Structure P
Amino acid sequence: MQINEADKKHITGTFTVLKEPAVGGIPAQRLPEVIKTVSEMLSTIEKNGIDAVIKYSQQLDKWEGADIEISQAELARTGDQLTPELREALAAGAERTRVFALEQRKHLTDFEIEILPGVIAGQKYIPVPRVGAYLPAGRFPILASAFMTVGVAKAAGVQSVIACSPPMSPTAAHPAVLHSAYLSGVDRAFAVGGVQALAAMAFGLLGEQPADILVGAGNAYVTEAKRQLFGRVGIDLLAGPSEVAVIADDTADAELVAADLLGQAEHGPQSPACLVTTSRQLGEDVIRHIERMLETLATKQIAGPAWRDFGTVYVAENKETAVELMDMLAPEHLEIQTADDDYYQESLSNYGSLFLGEWSTVAYSDKGISGTNHVLPTGRGARSSAGLSVSRFLKPLTWQRVERAATPMLANHVATISAFEGMEAHRATATLRLDRLASTVASLV
């Protein structure tokens, strides 16, 4: 997440670089060995079915359990293994995410309109029948993933939502991840991870028909599996390392900005963090705070390399240039900490999700506590795509109904266009109706 030489040609304002990345660029997601391994696994699983899924789970995740499915009774008991404080926090996150998703759904409304007299067209939203959700539990168990995928799909009205999460022991998946899925309303859950989980849901190997959409983040192998399965099933998006960017001015609290940048760098050693500021002094202060915090940060072995290799700080000459820079970067998460947050909210176009004011932080969304979805586009994907929401689980299906009397207003134009194109069969569908209409009128005279 950096401004490269090609980008500079499209920035009209001036800016300086306080910190450049040691590695830079968009981290490579598609290593040849990953592509090859995933392709071979998907082919094997498609050929050999659930037996191959179990075999891969035994080999890769050391699975020893008798059944990979977690029953509803077992799901209901997962909370017993958690502290009351964690259960309360997860319940709050599940509910707030559901409330926001339900409000989104209310604003996606069916409609119909009379385009011409006798020509009525409309649109209605229909939920996809089946969703497969992947719930990661690798370096960190991301407990809110179920809220964003399972819970939002159920809010959209999806009838069947199954979830897969990798085993964390030879016989069980992570209890807190499973409890989040239970609170989110999952219909069925399975202790299986990686490529084999995506394949099992896509190929219909878990006692259900194949999933219509696969959602949820994962490692490079999971992401590549989603890419290769796309077309056979729908997907949410292909997410890379988590990103954060901050626009701040001289009114911002440098320590808070530094903390928020490290908060996302902590996701992984390839997670970019970027500051665009109109104050050189603030930029220098933020860099110093980050260096100080890294000295004692428990996750410095992750956040440190991420900041060193992919962190950037730009000083823009004014607000307009700050907007230009940030719209070019199109970050996954974008915080605004300035004296004129409204200006930036109105002016910015490219971001996955926006966090306004020093009292907002990406972590509130990451953990599902503020309601908005954290499954968001990365690698400048926000220039063309939005994050996961109820709309991804809904199909906006259009329809039309044409009355006989409206035929001339449609058929004559279609016949003219079809004749020019040389598509005679298309022309006939229109002219035959004109002929029928003429015959009907003649018979009434």
Structure Q
Amino acid sequence: MTVTVLSGLRSVVTSQGRSALGGWALRRPVVFLLLWYAATRVVALLAMGVAATWFQTPAGVGHLDPTVGDILGNWDTIWYRRVATQGYPVPLPADPDTGLLTYSAWAFYPAFPFLVRGLMATGVSFEVAGVALNLLLGAVCTLLVWRCFGFALHASPQPARERLALVTAALWCLYPATGILVMPYTEALAGVLIAGSLLLLMQRRYAWVAILVLVLGFTRSAAPGIACAAIAHLVLRWRDDRAAGVKPIGGQWVTAGLMLVSTGVSSIAWPVVVGITSGLPRAFFDVQAAWGQKPESGPFVLWLAWAWDAHGIVGVTILVGLVATYIALILGRHGRWLALELRVWALAYPLYLLAVVRPITSMWRFLLLDFPLAAVVASVAMRTSTGARVVAHWRRRVGVVALVLLVGMFWFTCTLLTYTPWASAPP
């Protein structure tokens, strides 16, 4: 009897403690998310320590004692360091035998390395400046992601929206490729610009969207997804304004048009700059081809061919099934609690990647910017099968998801962030 009573008391205290913690997090979401983000960055660095100690071969770093610094300096970090310290090579490097453009820094967008160059003026190294900048940008991005999911216009009613948005942002911090937010890569900056653009779009601050999207054009190739979200937003706003009997677009035609133009300009800005600088109109695409990106093969063709070559009709069926399942989740009950703009981004961005990016393990990293993916996962874990309410035991279900993501983070870090000269796949 005594054991039963003590067990019951412990259960009550534990339940009350969880409720108190949850209530505190909902009252102070910014503080909670910043603390959570800091904790997950520590975990990401711990994963890099494990990767450096037990998985990184000395042959990949040039000395016998690999460290976290070696992991941070791997892969594309080398190219961003080159841009920050040396700029872009002119004329563009070409193969001496074929005359074709070859690997060069021109394949990498300039906004992030130039920001790091500005920080390096204080006397710190590229690695210190890049990591410090990304730690700050990652924190800002986490808060913007949370704010986006709290926006309820043109979304299905969701009684526990605040809790769901908070859990979504927390799970996003555990995405397996989230260690990239620590490394001197562009994901943190791109995340701030994309989440910021979507939030400002939902707030109808079109001039600011135009500015952020132009900067995005020199950071990552993601403007087409923002363009789709902007068009859907304006069409829906036109319909709502007409139904309400008010002036369509509320007199914001000029800034709305400027926003749409900026998404188009952003999509081609860096390729145009590379073409003008080099005197070769197709220079950017030729450099990308040297890295293996050949979108002229046709949209989706490379992925379908990859699936067919690997497993025939079964592989193609699995690939199409995964894409169809994702689309169904975004359009179905687990996606309808999101604002329209987020749903459009969640569809346009991954489909854009499948259309133009060759099959490569870097897709894990690219999908880090598909924030609504975390919202779908949170919804599946927390809500009932009909999506009508949050289940009573949602904490246990979210805990299981978090544990799986944590294992995924260590897998990604140890498998893809390490470099083996004779057998490595890029992150």
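Key figures
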| read-out | value |
| --- | --- |
| Origin of the value 3.7, where distance in nm of label points 7 Å out along Cα→Cβ at positions 78 and 230 was derived from one of P, Q | Q |
| Origin of the value 15.2, where mean count of other Cβ atoms within 10 Å over residues 118-125 was derived from one of P, Q | P |
| Kirkwood radius over Cα pairs in Å, for residues 270-413 alone derived as 18.2 - corresponding label from P, Q | P |
| Source structure (of P, Q) for Cα Rg over 2.2 N^0.38 Å, for residues 70-253 alone, computed value 1.18 | P |
| Structure (P, Q) behind the derived value 2.4 of distance in nm of label points 7 Å out along Cα→Cβ at positions 294 and 358 | P |
| Of the structures P, Q, the one that -21500 was derived from, the read-out being helix-only ellipticity at 222 nm (-39500 (n - 2.57) for each DSSP H run of 4 or more, over all residues; to 500) | Q |
| Among P, Q, which structure scores highest (criterion: Kirkwood radius over Cα pairs in Å) | P |
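None of the figures in this text is laboratory data; all of them are computed from the coordinates on show. Please read all numbers here as calculations on a predicted model, not as lab measurements. Cβ atoms are built from the backbone, for glycine too; each structure is taken alone.
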